[in-house]
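Readers should treat all values here as calculations from the given coordinates under stated rules, not as data from a laboratory. Since we're looking at a predicted model, the values are computed, not measured. Cβ atoms are built from the backbone, for glycine too; each structure is taken alone.
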Structure 1
Amino acid sequence: MAARGRTVAGLGGLNAQRPARPLVIAHRGASGELRENTLAAYELAVAQRADMIEIDLHRTRDGAIVIAHDERLAGLPGDSEIGECSLAEVRAVADGERRVPTLDEVLDGFGARIPFNLEIKSSPVHPYPGIEAETLAALHARGLGPSILCSSFDDAVLQRLREAAPAARIGVLVSPRAPEHWLERCGAVSAEAVHFWKGLATDDAVETAHREGLAVYVYTVDDPAQMRALLDRGCDGLFTNFPARMRALLENEVDPSGIELDSAE
């Protein structure tokens, strides 16, 4: 296993580097405690000392890049998808707590405070042509490129990112629905990281990724015992809805069995 914080030649490229310590990646913000993908959830993630926040990007009909996980939001006209609606229509369905932020708002409010993982969404119905270049332009305008990791399940999105920005930081998402050929996928876009669903982060997969110079980030892990097992396996970071829980595990070396879970989990 390659040492943490050490540059490794391989699929990750000559400049790829695993983090010196495991990263606490707040999944859609501190979404286990506040509504996901809201400014309040991001603020709480910062307060809980997350190392990075993961957010999901869609684009409205009139070209605004907005933050939401699902392409459909309750209350949109005629059960429309975000890509079929204007920013005003998307904003009209949300109360203050549920307000859908734009990428510009998030980068302006948090970009200088914490790194982000931007997951770019895509679908056959709404492939959002040009969203990759628009996202990169928003990062470049603020000088944030080096602190932002872009990811997607869609290899075409990642390829367009790489073609538009040779220095872009890219992570390849691997789902249980399509677990094959992840190493080839990473190589095709010169990824620096592979993002495994937790059931796919086996000893062999983690060792293979590290041997090829790839960081390994795993989603979505909220159980402390599972966190401990994945960290002991050498994973470089975990996506979690409870960043404070993982921070306590890392810094206080808390016995996982001693961390109290909410009864609702």
Structure 2
Amino acid sequence: MEIIPVINLPVACVSYASAIEEIKKMALAGDRAYAVEAANTHVAALARSNVEFGSAMAKFDLICPDGMPLVWSVNRQLDEGQKLTDRVYGPTLMLETIKASEDQPELKHFLLGGQQSTLDKLEAKFKKDNPGAEIAGSYSPPFGEWPADEFERMKEKIIASGANLIWVGLGCPKQELWIAKHKHELPAGVYFGIGAAFAFHAGEVKQAPAIFQKCGMEWLYRLCAEPRRLWKRYFTYNSLFVYYSIKEKLAR
């Protein structure tokens, strides 16, 4: 598996199939906690501009190219026959991983984060669409500042479930920082920073049409849908991604 730096973020040259193959290997190894991220321009630019977040991402074992700008950046550094043909979109990676775990009792899923109502919708959806996959448990942590014993509570629930595929939907960058901080003490398994996938799959937020996703303009669709929440993120980090990409290219 080749790794290509995109503004210093080590991005894996993977497809959905090869990413899932790697994820299953890590989950079945059972030796430690592994961290997986589907990175977009926000994640890449934040990792480059923020020391704490950059250090957190350095602890991740597999970083997939979620955003088309990352795919384009990777492909500029690859020979023609090696170029990626598509991104590995986090919400789709979640669905495909769950699908790939059907009728494999050694693979179990845990949903961590979001409101309880969202988790209930997700469990119902996956049990209906993927009856052969096991959703072993879920947990909605309290909003606001967590009590001192919250990590131990989460850890106990994951252990009790027997899950080795843990989907962490606490929002970026909170979920990545949480995974990185506790990676050395988390139960063995694969931990995914999954962002908005919970809300998408629960039907609470509409995903961008395929044409927006394919041309790298999903951010524009989401900005139009949630301008008050997302304008600052996209203006800041899309601009930073372009700035760092140009700076990197000129330095070669």
Structure 3
Amino acid sequence: MTGATPEYFTAFKNIALSRTDSGVLTLRFHTDGGPATFSGQLHTDFPRALFEIGEDRDNRVLVLTGTGDRFMTEIDGASLGDITKPAQWDRTVAEGRRVMQRLVDLEMPIVAAVNGPASVHSEYALLADIVVAADTTVFSDFPHLTFGIVPGDGIQIAWEEAIGVNRTRYLTLTQGSFTADQAERWGAVAEVLPLERVLPRAQELAERLAAKPQLLTRYLAVTLRQRISRRMAEGTQLGMALEGLTAADLAYGSGDAA
């Protein structure tokens, strides 16, 4: 492992990166050092960060977490631009597809340390190979139906893979939520712990993985994600097209009109 800190570690305003000597990279979402608010900046930066992480062979395992007592619960809708306009939606689609595909195709194990409620982009955590969640965690999808748009950006695929097709349909249609304990029973979460133990446990698991031969862990990740990689490649293009159609309709409010 090289001694110098890579430039990309400090390149992203709302993403903090740190790495141990063994190659465990921790990515922490934040806004001004506190709990993360999802924004246009983060929408742009996260896929770029994943590209840099994947290209750096000194990274052996990724730990994904939030800041404080919430994984991500707030969204700055205005910062995402006018999504009713095709040019803006084109950018949203490009960034959204990249982040989903880069997550599932990242050639290293991913351990999520879910540090509390995740109502915005909970799929980022649920796509991890191992999910360790605080006992205060509640997973939901606040923005899409609240704003009046279809959740087609990959969350529908991540939820189906994590908790099952019928549960995903039910929880999406009713804007429901599920707790960490429920997620553990359903197989989506590996361990539920008090908040203060979540990140240390995730990093402990990551260190165990980092101690294995790198080719082994790299291609284990590739092997275990074949199905979801295919689903993301096939599903996000159509999903985001339909999401974009409903986003465009926000400007017209056609409702039930034919």
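Observations on the structure shown:
- Identity of the structure behind 11.8, 36 (criterion: Rg and Dmax of the Cα atoms in Å, for residues 123-178 alone, calculated), options 1, 2, 3: 1
- Each of structures 1, 2, 3 was scored by Cα Rg over 2.2 N^0.38 Å, for residues 91-138 alone; the highest score is held by 1.
- With distance in nm of label points 7 Å out along Cα→Cβ at positions 187 and 227 derived as 0.7, matching label from 1, 2, 3: 3
- With mean count of other Cβ atoms within 10 Å over residues 155-162 derived as 22.5, matching label from 1, 2, 3: 3
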